[in-house]
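No value in this document is a laboratory result; all are computed from the given coordinates. In this text the structure is predicted, and so the values were computed from the model without any measurement. Cβ atoms are built from the backbone, for glycine too; each structure is taken alone.
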Structure 1
Amino acid sequence: MTAPVLDILHRLTDPHSALILPGGESVLFVATRNRLDGPSESQLRVAPLSGGGPSRTLTSGHTDTAPALSPDGMTVAFLRANSGVSDLCLMPIDGGDVTVHTSGVAALGTPVFSPDGTTIALSCLVDEPLEYPRPPLVVDGEPEYKVDGPGWIGTARSRIRILAVDGEDSTDILTVGNSTDPMWSPDGRRLAFVRTCAGTSAGVPAQEIGIVDTDDAAGTLRFPWAADSLAGPLVWMPDSASVIAIGQTVKGIELPRLVRLDLTTSALTVLTEDLDLGVMGGGPGYPGGAPVFGSGARLHFCVREEGRTVLVSMDLEETNDGGGGAAMLRHPVSDTAVISGLDVVGATAVMRISDADRPGELIALDLATGDVQALTCFWDEAVPEATFIRPRSMRFPISDGLEVHGWLLRAEATEGPAPTLLDIHGGPHNAWTGVADTAHLYHQVLAAEGWNILTLNPRSSDGYGARFLRAAAGAWGEADEKDFLEPLDALIAEGIVDADRVAVTGYSYGGFMTCWLSSKHPERFTAAVPGGLICDLDLFAATSDMGTHLCEVEFGGRAFDHLSPIHRVDRVTMPTLILHGQEDQRCPLDQAELWYSRLRGNDVDTRLVIYPQGSHVFILNGPVTYRRDFNQQIIDWVRTHTPAG
């Protein structure tokens, strides 16, 4: 058996978006397969919930995603990619003809059936009819003219579109700002959604929960709750009297919590106040899944804890006010499991799980017994010859009293002080997981060649409590640089790391820290690879799609330009490779161009690699050729400039 190599990327099938079918005997899911010669393909499949049997293919030859089941379980709605936008499609769950319900929809989420099955709510990007030439983009209000992924959207905004299942009639819910995450109340009388618009602060947009009373002919919109830092995925209480969102009731760097919003009183109740962990609703680069009710009023949701994702449930009928004192149950799968996607029916949960040995498969968990049943085994079928090198979990005491958790990836055959790659995660409020990871396969390739890969969760990482989450607020680089340098010192003293052969890399906030460390401590590193980077915080605040928001939240109105690594770029001496998506609106390309031009002007050995049309998360969902090249570029650069000896 050998460690995984980059050529496996186009052989992998990723199962996700699983839904339990009525009767509890089968699971509908999406299977995505990468292609070397074009866009990825995604097909809908149905697998027996008992596991062990073959799956049945519903669709093929297209990119079909975001499935939703009608209330009677007889019809599946889904999105089919078509020339950069999407068609809303319907088909019988038993197979048959696909009906294209709408054409050219710029959908932003998953279709949601009304409880009576007659209508579908869908979040879409809506603009005025196209003209040629396109009119100029006029920016004089909300700073939402560009969004990472869709790109420069100009005057377009996301709207909730309600479509009749048996016809072409549709209506849009029109609000100021952007509307997403629609969810029908169980009684079908109301539709809840998330609205994002300019808030009282010019820098921080308000995210609030709105309600449409569907039995009101005028379609009256209401925003009953005062909190403006709430988002989806949303879930209604079974009695339709309140809706549950994910977020916080105060602004700032806070753990995302479950918040219950009462329709009658407009009261807000934080359901997870006593849980010092953040609720994970899921998203690109962030694990977790939408909260979902199982039996009765027992709500199941995901939280992050020290790199892993834990399934937790609570019975909201255990207290009079529906929260605060409700007992929470943990439903463990394994010590290292990371959950990405969740559905629960009765006593059965279906999840996409990654662990230390597998990058992502579907499993069924019996919530009563804890028994786990594998539903897919795509990894073993596609790459039977490869085995992931398992990382070693480590903890490092830091000189100011905090402790930093992380992982050392090192092959058993590696002896003595070895060349080391320090890899820094993004966010900064994200976290390394320590599980099998196909987005960062360069870890496995280099470890198989005798390298150490050190991945740390420094202060500000998620999964270690609220105090830890806020510990680098207003002091990027200054507060957390010790969380990387002191663990390296400890491993050097232990005879594991060769102090003269250490490279550093990172993406997004990790790109910022790579620029920080390589300019603040150039003597420590032989090579640097910042990706999706930030080097000038003033420029970032002005040009990023979330720049003013992030800087206000992270720095609280305090001055921050002195933290910009660009002020020390003249100290960088080590060879530096810069990797960036051309259409990255989160950390715009001008950051990479600025760092590159200054290094080149100083005669530093440097290279800038730009991925056409790549968004900020192209390393996760971009073309497989780009993802393979991203990995290969890092491998080649550190091999060349930090030789294994």
Structure 2
Amino acid sequence: MAHPDIRNLVVTDSPAAALYQPGRIGTLQLRNRFVQAPIFTQFASTFGEVDDKLIEYHRARARGGVGLIITENTSIDWEVGRTAGHPMRIDHDRFIGALSNLVDAVHGEGAKIAVQLHHTGRQNSQGNTERNEPPLAPTAGITSAFGTPPRAIEEHEIPGLVDKYVQGARRAVAAGFDAVELHGAHGYLLGQFLSPFTNKRTDRWGGSLENRARFALDVVRGIREQVGADFPILYRLSVMEPYEGGLSLEDGLAFCEMLEPYVDALDVSAGNYDTAMTLLPMVPPGSLVNYAKLVKKRVSIPVIGVGRLTWLFDEMAQAVSNGELDFVALGRSGLADPETVNKTRRGQPQSVRRCLAVNECISRWMFNGKGTQCVINPSLGQERRASDARRPASKQQRVLIVGGGPSGCEAAILAAERGHQVRLVEKSDRIGGQLHAWAAASPFRMEVKNMIRYYETEIERVGVDVQLNTDATDLDLSPWDTVLLATGTVAQDQGADVADLLANGDLPVADEITVFGETETAMFAALWLAEQGKKVSLVSSADGVGVDTNDMQRDHLTGLLQSLDVSIRTTGAAPDDGHVVMATARHASTVLEASVDDIRVHSIGTRSRGGRMYEATQSGFWAAAKIGELA
């Protein structure tokens, strides 16, 4: 008897069942209401061509169950309008063949795919252009977060720019894409014409809303004429800009009404990269979806909402059922777990790796010109290699893993999945390691605790033998074929470990406390203590605080500390008196160090390679992939 395809099973009694019902965008029929939002991966070749890495990334997300994938920002103007790094490109017919390979891969997994047509406008740097030219913008000199003053677009150049979008759409049809999306959100060229902050023109392309909307409407009408009435066109827009002089919400909503006769769906966001925390929220889920609901009240075409909605499936299903929304987009959550839709559909939401929203993917990798990575998904960008790693081991072994933090958990889960007999020992009374310290303060508490539950669920599912309250120094390593030491890092200072203080909730008695350290952990400690009503000072010996985290996370935590009146001082020394909590950089654990031979006994995780959670999860997963394989 044939087994049913579990990807097509609907959990009909799930409160989120409405999200698994078919949907339609124009003539395009979709298998459900889930959309993989466009995420810039930098997985294309340095020339901007689709290659196997990019195809496998998309194939995994299509296999994961979404109805529609929207590609990353795909360049229509490689010379002056591409994103820094190496995005996909669609500015020449030579790219049609490779783009069609991508389309075929996604179609083979049952999903549809739209290509996002993109021009940076002013959100570019002169050094990122082919001839070291200034970037283009409606108005000269209004510099973006990227820091290079643009030159003004001459009126005679506008028809040529419109045609670049139109030709991109023509190539999309030729490559077999199911739809095109125009990237008019997040401060790029289409949005720059619309915004009064970036468009100070006095000709017919600036001034009134009708004039500021003219460029975008000409682009949309040109594409419609090119592709015909039946080919779906989506428009992604920031419906407002949250700063003085930016696009007002009322103008954004009115613009949606102008677009309605020409497009088949609106993909709604807010803000631009001058207000990056708006469009890449680290705040509680759903901060952007209300904008989509407001748009839906003004138009009759489908509307797509976004903004950490993987936490709100039940609420989003209700919104779809009520006609407040039509589709739910998964952005960073699709990076963290491409199987989110399938797992939830099967009634296994506890098995979803839910995005932590710490923005390492954006601020640590994308903003620095590197291929996008995820702190909790070691498979991202290595989908084919990871698939091979999950195959049964060539030789099954008895495996001992010492340490129940992220690295040890990743190693234990994969090793057991591959057929090894795995025991995980942990010195404390619970797994999770330093994640428990990270969960102490309110920011990310929900996300981090969910990650701990994920590890608990998966370890139980694959049958790992877990022994808690076990001192590693008493272990006999001789019965084990492979031993992985995932004991992480320890405090370098004398006295209480700040990680233990946070994890255990050991609140000091003193009313006034100084946290001394340059680390992200120091920021979390200061935040937690302030939340408990203590008067807190944060002192760093470095030029800044949180020097081991990304810029967006650092800024986010700094804002939270300031809101709680935590004083922050840099280039300082540890105070000689008062109650001081030490939170400086940590050292690698040396537990069982004498036993390490890199043949049978190995150090993994941050103990081995330093770093933080990304290094821990990567090391644990890939160490387990090697167990039992022939050299």
Structure 3
Amino acid sequence: MELELGQRSLSLTNDMLFVLGLVAFTMVMFVWERVRNDVVALLVLVALGLLDLVPAEQLFDGFAGTAVISVIATMILGAGLDRTGVLNRLAGWLLRRSKGNEERLVLFNSAAAGLISSVMQNPAVTALFLPVTSRLSARSGVTVARLLMPMVVAVIMGGALTMVGNSPLIMLNDLLASANRNLPSGVATLQPLPMFAPMPVGIALLLLGLVYFRLFGKRFFGKAEDKGVAPARTESYFARTYGIEGEVFELTVTAESPLVGMSIGEAEAQKNAPLLLALKSGNESRLAPPADQMIWVGSVLGVMGRRQTIGDYAQNNLMRMQTRLRNFGDLFNPSRAGISEAVIPPNSRFIGQTLGDLHLRKRHGISVLAINRGTEVLREDIRSVTLRAGDMLVFHSIWRDLALAAESRDFVVVTDYPKDEQRPHKLWHALVIFGAALALALSHQVAVPIALMAGVIGMLLTGVLNMDEAYAAINWKTVFLMASLIPLGWAVDSSGLAAWIAQGTLERLGDVPVWTLQAAVALLTIVLGLVVSNVGATAIMVPMAINIAISSGAAPLPFALIVGLSASTNLISVSNPVLSMVAGPAGYRGWDFLRVGLPLTALYVVVMLGVVNLIY
């Protein structure tokens, strides 16, 4: 097959077919989801090497590329800001500035999240702002559904303010450098984009998101049910949402009780068993007793439920019931322990495991009372439920234990619960170092990855973070996904597949305006991003967009930037990690994302193309 354009033609070669097959394989595996995306990406990387589509000496360059280093640095810097309690102070400031006005609170919260997302990864900003938004909801009375959707849209829009705001833009300069190796003769070398190159587009997009919800926010979520969670109102909330209600009672196990010799897990599996939240054996009292801990004569159980239900359970199992908490009064003090909600993020190690496998009570002192999965609430036999990204778990724990367990980042606590800021005395150290790193990057005297890593070193040397905390802050799934898929983009370009597709596209479209081609590239990138993630869409589409621009006689740099800006514009599906993280806490359904996201996506494309063509 040959396609001719002007004086040049390209034939579909074996290398092109192999690369096209790998692109199709990646898309199918990402949609199928039977194998983890990062494993698929590594498989594709190895296949590129085995088929000699990318030279062996370049195959693993993605792991040492500036894109990956920049992503790692932004993750660590964000963890440093979180560790010093910056966002806890931000919540108080937002409340004071809004003065109780709902529209102003939505605007300020969203704008703050959008601005912070310009220098941090979107999932990290969302994770940090979930408890902030919950606190704002609890103190102001504004429903979480009214606050979270504008916030998460602003996070997505704000990522376009800088070249380190999201993964596609971080990757862009590496892909431009790769494209330079395959440019036709006579085409000028593509220059890397500076740190704040996309800022005019980002400002316009962020304003679009803020204005959109200012005009239509109440129409979307004006009557939304309040899903805000705070210790002051957990009883009514959890009773309404999960059926978790009643009081806490103490049950003393007698010698005649059939529970003697049973484990906590066996007792919980009994029909009509209440929530078993605490156990005293001998002189030791603890919340969240492990499932394998045994119940003996004289053991005291701390249980939760309705008085009549608990009374019947105690009578049937020959236990003495106490309404006054003589043994567990201190443990159940709301300032020390309580019920909370936490979301499973897409990078969690909990995904694919059951609660029984995780041993949360034994390892962390956390009892899981229920699982909220979309519109379904799971209460029965939850130990055998396999966890998924976006699941919301209902915990009962000591607040200190919850804070320590949350450091693993395998779940994001949504509930605003009492906790101490870990290093508030390092607040100004973190802010000054963060600001200095950004200023260094802006100076153009130092490469962006070096400037960001200088900030990381500053936080490590001043004690804002220690090295183990820095390692824990890195989302290795994102790192491996990006580093493994970047060579796929190289292969799409170097094999000639991108040029072949560009020629075929132009032949079929004919003589059309440049903005039509740009719109087609933007929409194709958005659709591809729904399938193969924003990283995969960027790696595949940047070389194609550059070749389409060159073949049509247009400037290639705006086309490449349009791909970077479009790749993260998933506003309609929970395949976007930030949308999946807010779906559970706010009670959003698929229809909510569609009715909000579809018109906003159309506006996004129009505004983006308009500003890109204006500044380039």
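When helix-only ellipticity at 222 nm (-39500 (n - 2.57) for each DSSP H run of 4 or more, over all residues; to 500) is calculated, the result is -18500; to which of the structures 1, 2, 3 does this value belong? The structure behind it is 3.
Thinking of 1, 2, 3, which structure, once distance in nm of label points 7 Å out along Cα→Cβ at positions 266 and 474 is computed, gives back 3.3? Don't skip to the end; give the middle numbers.
Working: 1: 3.3; 2: 6.6; 3: 4.7.
The value was obtained from structure 1.
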